[in-house]
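Pasting the structures in now, so scroll down.
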Structure P
Amino acid sequence: MKKIFFKALIAAIFFLLPLTSQAASLSGRILLQVQSRGEAWYINPLDNKRYYLGSPADAYDLMRKMGLGITNRDFYRAASIMPSRLLGRILLKVEDRGRAYYVDPTNSRLYYLGSADEAYQVIRSRGLGITNVDLSKITISPTSAIPPSTAAATPPPTVGANEKLVNYTWKYKDKNYTLSEVLNTDLYNSYKNSPKYLSYPAGSPPANLREAFYALFLTIKEGDGSLDKLLAGLQKMAVTEGFSESETIEFIMAFVQYIPYDTLKAQNASPDPNFFYETLYRNSGICSDKSFLGVMLLRKLGYGAELMDYPTNKHTAVGIICPTADSTAQSGYCYIETTNFFPIGIVPQSLSASGVAQTDSGDIDNLFDSQSLGVLEVYQKTSGKSYEGIGNTKVKVDTLRGLKNAISTSNADLATAKTTLESAKTRADALYAQLLAYQASGNRDDYNNLVPEYNVAAADYNNQAANYQLKINIYNQYVSQYNNGLKELFQN
């Protein structure tokens with residue numbers, strides 16, 4: 001029924017967007033794919049990216065989630081003279097059970113989204129037809145759902161007798177990604193059986209044994225184009241998503257971070273490191289294995305990179321060149337954890353027994369401090385392009401710190417308000433008990449004289465109760481913002 005209804009809607013639309021349309025000019029519009037199955041999209045004015053609206057119920061939920069809270073006073077003022085900043089937005093009347101309205105940017109009018117069916121009627125009446133070619137010019141939000149018509153899985157690649165198909169899955173910005181690669185078994189065995197120890201003439205060791213040892217694992221065998229192929233696939237996905245250069249690096253490092261950690265190997269007293277091809281082929285590895293892969297990918301992308309070693313904890317991570325002021329230990333390189341997802345620059349404050357970085361320490365004040373891992377040793381440092389996204393991560397962490405402080409202050413205010421409320425209640429209860437005593441004894445004069453004082457105390461109690469509830473709401477709001485921010489930061 002829903003699909004038929006959508007098709008009927010499409011048949012009634014005869015106007016299409018010109019080929020020169022840009023996302024910015026469509027800010028806040030609802031678009032309908034006239035050359036497909038009538039999929040509906042909303043262009044969010046905040047980022048000018050498109051969001052798939054899906055079924056009527058999905059569309060209703062999504063539009064409400066993207067809503068902007070507004071008081072009744074501001075709502076009715078906007079209804080008279082609509083500010084340009086609200087065009088295309090979804091408004092939620094916070095004093096009226098969150099009633100939702102869509103502000104059509106073409107006429108500045110408000111359209112009520114009372115239910116899923118009513119929201120669907122708005123989509124049908126206010127939707128603008130668009131061709132698939134023109135729609136493809138508008139970037140899909142990384143957090144958007146994907147319509148079934150475009151989410152069909154691509155045919156798996158052909159796998160030869162001496163090849164292995166490896167499926168990788170990872171997450172970035174609350175969206176799941178998959179990528180499949182065909183790897184050669186002979187090449188895997190060639191890497192696997194290559195020497196994993198240093199050999200040098202007797203009495204002539206390398207100047208730096210660890211430096212030379214790590215160099216063994218940061219080499220590519222002749223004829224191996226696996227990294228180029230892998231990066232081509234990853235970069236294509238990043239372009240499709242409209243990622244910036246910094247976001248692309250974060251996206252690719254997330255790919256490395258989500259490769260499963262090899263706990264059994266980590267339990268070995270002295271495990272041999274993997275070459276990057278082994279890690280890709282096995283789709284698993286420990287900190288050193290995954291860090292070798294991370295450094296190799298960064299080098300291929302032209303970024304300065306290094307291996308960050310913490311011998312005290314037997315832990316290895318990746319370093320990427322970044323602004324010195326924002327770098328780890330002022331080294332000029334930002335820390336990249338590889339055993340678990342961590343934003344670039346953030347250092348885990350603890351490791352599990354098997355060496356996996358932990359995200360549950362809650363130590364928001366020391367997220368950029370690497371002292372908890374011990375003394376830093378650097379190997380295989382190279383120069384190149386600089387990662388500039390660390391500033392955005394620090395802003396997010398500063399926001400979380402501010403919220404944490406606000407929670408502490410709000411909690412203290414809440415405790416004070418509770419004490420004041422309890423005191424007001426005690427006074428009001430005592431006066432009320434006295435009134436009952438006067439009433440029981442028939443002491444009408446004292447009863448009447450005490451009533452005004454009781455009324456003042458009761459009013460004070462009610463005011464304190466309202467104030468206490470307000471403090472609770474403020475506290476809960478801070479807690480919610482903090483938890484959501486922390487969840488977003490660590491992709492939990």
Structure Q
Amino acid sequence: MVFLVSLLSLPADMVAQSPLTISVDTRKPGPSISSDFSGLSFEISRVVPGKDRFHYFCPDNRRLVTLFQTLGIKSLRIGGNTADRDAGPDPSRADLDSLFTFAKAADVKVIYCLRLRTGRADQAAKTVKYIMKHYANQLDCFSIGQEPNVYPKETNSMGVISPRPGYEAFKQKWKDFEDVIVGEVPDAKFCGPSVDDSPRWPQQFITDFGRSNHVVLITTHLYPGRSAYAVPSPEIGRDRMLSDAFVNAYQKLYDGFVPLAQAEGLPYRLEEANNYYNGGATNVSDTFAAALWGLDFMYWWAAHGAIGVNFHTGDKVSSNIGLRPSQYTPYVTATNGFDVRPLGYGIKAFDVGGHGTILSASVSNPQNLNVSAYAVLSDDQDIYMTIINKEHGVTARAANVSVTAGMAFEAARTMSLIVASGDVASKTGITLGGATIDHEGHWKGNWTDLPHSGSGTFSVEISPASATIIELIKD
């Protein structure tokens with residue numbers, strides 16, 4: 001018996017509906033989702049106290065600790081352009097103490113970027129030695145350099161512009177740093193090459209350093225929309241974010257280096273990512289479109305074996321012309337705590353359903369709806385399905401979804417990520433499970449019971465510009 005449940009209150013005669021069938025195969029498990037998959041990336045300048053002389057990352061910042069825990073953040077990457085290309089003073093030992101005691105309070109591990117372009121190997125070794133001596137349990141690995149494939153061209157005193165350094169120059173300098181650091185700290189662990197959307201550099205890095213027992217992780221960066229300054233209009237920017245053009249960018253990067261990494265037994269992580277670089281695009285990166293994009297982005301990479309995604313964030317981020325206010329941030333500092341922006345809700349939605357092992361979810365989509373579907377088998381053998389309807393605009397269609405779950409289940413319930421207006425351009429009015437995330441980082445979303453026969457087959461309606469998580473509770 002098949003039951004039809006309308007998950008949202010939108011009248012059926014107001015939205016065109018299209019059929020979509022999803023079959024989940026519990027016999028074909030895919031990659032396991034790493035327990036530290038969800039991550040954030042910050043400029044290293046955020047580690048240094050601001051004008052108020054207070055540390056942002058400190059264990060006393062309880063609201064930030066709470067927000068990390070609510071969003072499910074388990075990885076904290078410290079880097080950005082201010083770590084290398086546009087570096088200021090290195091964090092002091094007191095700054096490092098504050099950072100790593102925050103990491104312990106928030107239960108996250110840190111990826112820490114060392115300055116390469118104008119840095120010194122002996123200074124880097126001192127930093128590594130201090131961190132490893134005092135905070136090894138909170139340290140994931142060290143990266144050396146930030147996006148060395150896009151270092152700026154140099155101009156000498158005669159006004160002659162030299163070409164941008166290539167991989168071979170990076171390789172030699174990286175090796176020099178590794179040798180000095182390992183000489184001081186034999187158990188140091190590294191990741192790299194931390195480049196921007198370049199599959200060739202990770203390929204070469206894996207070949208040159210991937211067999212070293214000091215390299216434990218391949219890291220790369222991705223902003224599939226490229227520069228925020230080049231977005232023709234907010235409408236086009238949002239459309240691209242929710243289109244196959246973005247997915248094609250993921251696939252191109254994946255095809256370029258991941259098979260080699262996996263053949264060498266090396267995990268990989270997107271240690272810095274977001275939708276458009278240069279801080280994101282106004283009225284694009286800060287809208288509900290980013291919530292749907294971010295949720296889909298995380299699942300796509302989880303399904304393709306990545307061990308994590310760190311969204312670059314912060315109230316301000318480097319954008320080649322100094323720091324500018326961030327549009328793509330999951331949250332922004334407010335006078336009474338934090339305002340969680342749309343992307344933060346996408347990250348939280350992943351936290352609700354993204355723990356366990358990816359399952360095969362085959363989709364029959366005869367009307368070519370702009371819909372993504374993912375299934376996860378949890379450790380307690382429940383199935384979590386996340387269905388994202390990226391249809392938007394005046395011609396958007398609801399998805400009338402029939403699901404075959406591949407197992408009998410005792411109970412079923414749903415939770416929806418929606419915006420009150422149903423408009424992907426909205427910046428407010430977002431709820432997950434009927435609740436917002438408050439300024440102190442708390443969230444009290446609720447599940448809604450889904451009537452079912454227990455046979456493993458059921459139907460749901462997913463409205464345009466929304467996502468729904470379905471939990472199937474095993475007998």
Structure R
Amino acid sequence: MFQPWRMKVREAEEAFRGGRLEDASRVLQERGLLEFLPARRLMAQIAEKMAQRAELRLAGGATLAGWKDLVAAEQLGAEPKEVIAVKQQFIDHALAEATEYVQAGDPAAAVARLEALERQGATGRELRLMKEAARNVLAAQRLCHRGKFAQADEQLQAAGALRPDWTALAQIRQACCDRGARTRELVERLHAALSAGDWTIVMAQAEAILDLCPDHEPALDARRRAWEAVGARLAASVGAPALCSSHHQPDGAKALRPNPMNGGAPSADNVPSPSGPRFVLWIDGVGGYLVCQGDVVTIGQPAKGSPIDIPILGDVSRLHATIHRDGEGYLIVPVRPTRVGGKTVSEPTSLVDGAEIELGQGVKMKFTMPNPLSRTAKLTFISRHRTSPTTDGVLLMAESCVLGPRSGAHVVCPDLTSDVVLFPAGDALQCRATGDFTVDGQPAVGRAKITRSSQVVGADFSLSLESI
């Protein structure tokens with residue numbers, strides 16, 4: 001008769017032969033079992049197999065799962081030389097990935113990747129220098145957003161001293177210089193318009209500056225003053241809310257014209273045309289979202305041939321309200337009875353994160369901006385109403401849309417191990433994800449162009465887009 005410890009070793013061997021390495025190691029770690037030589041030998045085989053699986057997962061792009069295997073292999077007693085060799089492959093892969101992020105203009109992703117690598121226990125001079133350089137580039141990007149181009153250039157020079165192999169830094173510096181020259185030109189025009197009190201020109205120049213530098217404080221202040229001046233003037237003259245299109249015209253005045261059919265406000269008989277493309281984003285295991293890319297979106301009743309951006313199946317007017325995105329946030333412009341935070345609004349009103357919007361009688365939505373680094377906002381229904389076609393919510397997409405496991409994602413996807421990001425690229429879209437994935441059946445690594453009718457599949461996610 002087998003002794004009890006032999007029965008346990010036999011159980012572990014069966015799990016090992018079936019590829020269930022975690023189960024096998026768990027059985028062998030039961031009290032006192034590793035005192036026996038057959039158990040120790042089997043554990044060494046499990047550790048070796050885990051190290052091999054870690055290398056295969058790295059090659060397949062599943063870096064997180066591979067790193068976990070490598071740590072487990074090390075803890076179970078894998079040969080140090082084998083572990084060190086595979087670990088270096090992981091580090092080299094992460095460093096290369098961070099370099100690609102920087103050269104693609106996404107230093108924040110590079111810093112996050114390198115910090116995650118450190119949390120996993122990786123160390124070394126190259127990792128430290130690369131992280132410092134990536135932080136310099138990220139600081140430069142943020143300074144550019146504020147219009148501090150000279151300081152941004154200093155940060156880029158510092159990054160170049162640390163990483164002379166980053167050839168893209170020369171192009172980034174040149175782009176910074178060009179943006180600085182363009183911004184200075186626009187600031188001069190802005191000051192001239194402010195001196196003349198021409199608020200139409202002030203608005204146009206301020207938005208042109210904010211298109212280059214989203215956090216440029218003088219431009220933000222000038223635009224706020226222009227909104228106040230134009231809104232007060234129109235309200236006084238026609239007794240109705242002012243409506244301003246947020247489309248950008250960089251080299252000329254942008255007319256702030258009221259709708260002549262309704263004294264300045266849009267009317268149910270004069271629905272504005274959609275200002276940007278729309279599509280439905282279907283995420284397996286999560287749900288569907290109506291995505292609107294325009295800076296101005298209309299909300300109202302669905303009807304055949306209607307240009308409404310957000311058609312709601314509920315008791316709302318044909319055109320009930322519009323939502324405008326500007327550099328700082330969002331405004332809702334009511335056309336029919338609208339409440340924000342329980343209060344009736346009759347003029348353009350700022351929407352803050354967490355604001356509750358009620359349209360007509362009982363159509364309630366919550367407005368949120370989940371990610372502080374993105375202007376993309378989200379509308380979710382509090383009432384039982386839905387859009388047409390039926391979706392779980394609306395995404396007002398700006399520069400990016402983050403799908404991820406954390407609360408800061410625009411769409412929280414618990415099964416994801418890392419973020420998947422959709423973002424505009426000219427008239428098209430791009431998708432960024434960790435590791436390998438496919439777009440319409442074609443392999444991609446890191447990022448790829450997608451269409452508004454693509455299907456994207458990764459190791460732990462699957463999503464499809466449906467153009468409207």
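Quick note: the coordinates plus some simple rules give every number you see, no bench work behind them. These numbers were taken from a predicted model, which means no experiment stands behind them. Cβ atoms are built from the backbone, for glycine too; each structure is taken alone.
When distance in nm of label points 7 Å out along Cα→Cβ at positions 135 and 359 is calculated, the result is 4.6; to which of the structures P, Q, R does this value belong? Going through each structure in turn, the value belongs to R.
Where does the value 25.7 come from, among P, Q, R, when Kirkwood radius over Cα pairs in Å is the thing being computed?
Working: P: 27.5; Q: 23.0; R: 25.7.
Clearly, the read-out refers to R.
Output the label of whichever structure in P, Q, R has the greatest value of mean count of other Cβ atoms within 10 Å over residues 87-94.
On the way: P: 20.0; Q: 14.1; R: 17.2.
The structure with the largest value is P.
Looking across P, Q, R, the calculation of distance in nm of label points 7 Å out along Cα→Cβ at positions 31 and 295 that yields 7.0 traces back to R.
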